[in-house]
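Okay, got some structures for you below.
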Structure I
Amino acid sequence: MREIFEKLPRLTLNDKVDFLIDTCFFAWIFENHKQKEFKSLLKEKVFALTSFNVEEFLFIHNDLHNDINIAARKFFHHTNKLFVLEVPVHPGDADKEHAFVKSVLPDLDTIEHDPSDAVILAAAIETGASILTRDKHDIFNSTLENFLEKHGVKAFNTFHKS
């Protein structure tokens, strides 16, 4: 699976992205057979996984049902419209995760306590992206949603076109 992600086109934090996909949402796409819908949306908007989320997915993908991995592999053979947004941090390095988040927006580091969520949120603020996530307990709390609204970031738990 790593070789597939390595072939995806790259973006930087200076690029404009419409949607960032959280690790749990990415797995949900294939678990719920949403590939066709996802593929059609890729033609309309810029979707990316952060390099951080790619590393998370690679770490968990062997624990996922084999059907999810097979569906993901097949999906990648039919699209080149999904991007990887390079971020300067890696899962498990809490100090660098916090430093990155603080470099984007210091208040975000104090309001979002999950480092993984804070990294994708910081990347969303930098790129003007909204977030697709199934992680309702952190990103979907009202305090965080109100905070992000000031920065033009929205979180959705299903595909969204705007």
Structure II
Amino acid sequence: MPPSAPNDLWDRACRAASACPDLLSDLRKLYEDLDEELTTTPVACDRCGRCCNFRTFGHQLYMTPAEAALLFQRPSPHVDLARPGRCPYQQGTDCGARHRRTLGCRVFFCRAPETATAQIYEKYHLRIRQLHQRYCIPYAYVALDKLVQSISC
């Protein structure tokens, strides 16, 4: 079960991930592989921004320390204006962190059935867990809205 809020383990893991350029490089490569695989699936992003409103879709965005380290390399300029249930990286209908966005963002499509990407998500989430193991970074899985108040990577 994901922790309800960041803690010391999360903070240490996130800092360790941020200080590991090879991990971040491997995560970027993993995302490239995922993006390539998604071109062969019957889904498409309209870039409407609706998915950034988590409450509307009744979902939650979770991430690992490695994903947070990459995402938070450039904190959102809107963190102080973030509203509960919305992504602080949303800029109008666009994602202000499109190239650094997490696995959960990359496989969520407003008009696609969840089953269309569920197996792909599991496959790549396992690879992210393996990156954590390879680089001796503790694994955790925390909701973005729990991190917005304490972005520390």
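Derivation of every value follows stated rules applied to the coordinates shown; laboratory data play no part. This structure is a prediction, so every number in the text was calculated from the model and none was measured. Cβ atoms are built from the backbone, for glycine too; each structure is taken alone.
Please compute distance in nm of label points 7 Å out along Cα→Cβ at positions 8 and 24 for structures I, II and give me the label with the greatest value.
Comparing I, II, the top value of distance in nm of label points 7 Å out along Cα→Cβ at positions 8 and 24 belongs to II.
Kindly point out which one of I, II the value 30 was derived from, the read-out being relative contact order in percent (Cα under 8 Å, 6 or more apart).
Source structure: I.
Taking Kirkwood radius over Cα pairs in Å, for residues 48-95 alone for each of I, II, which is largest?
With respect to Kirkwood radius over Cα pairs in Å, for residues 48-95 alone, the highest-scoring structure among I, II is I.
Looking at structures I, II, which one was percent of Cα pairs over 15 Å apart, for residues 88-143 alone calculated from, given that it came out as 60?
Traced to structure II.
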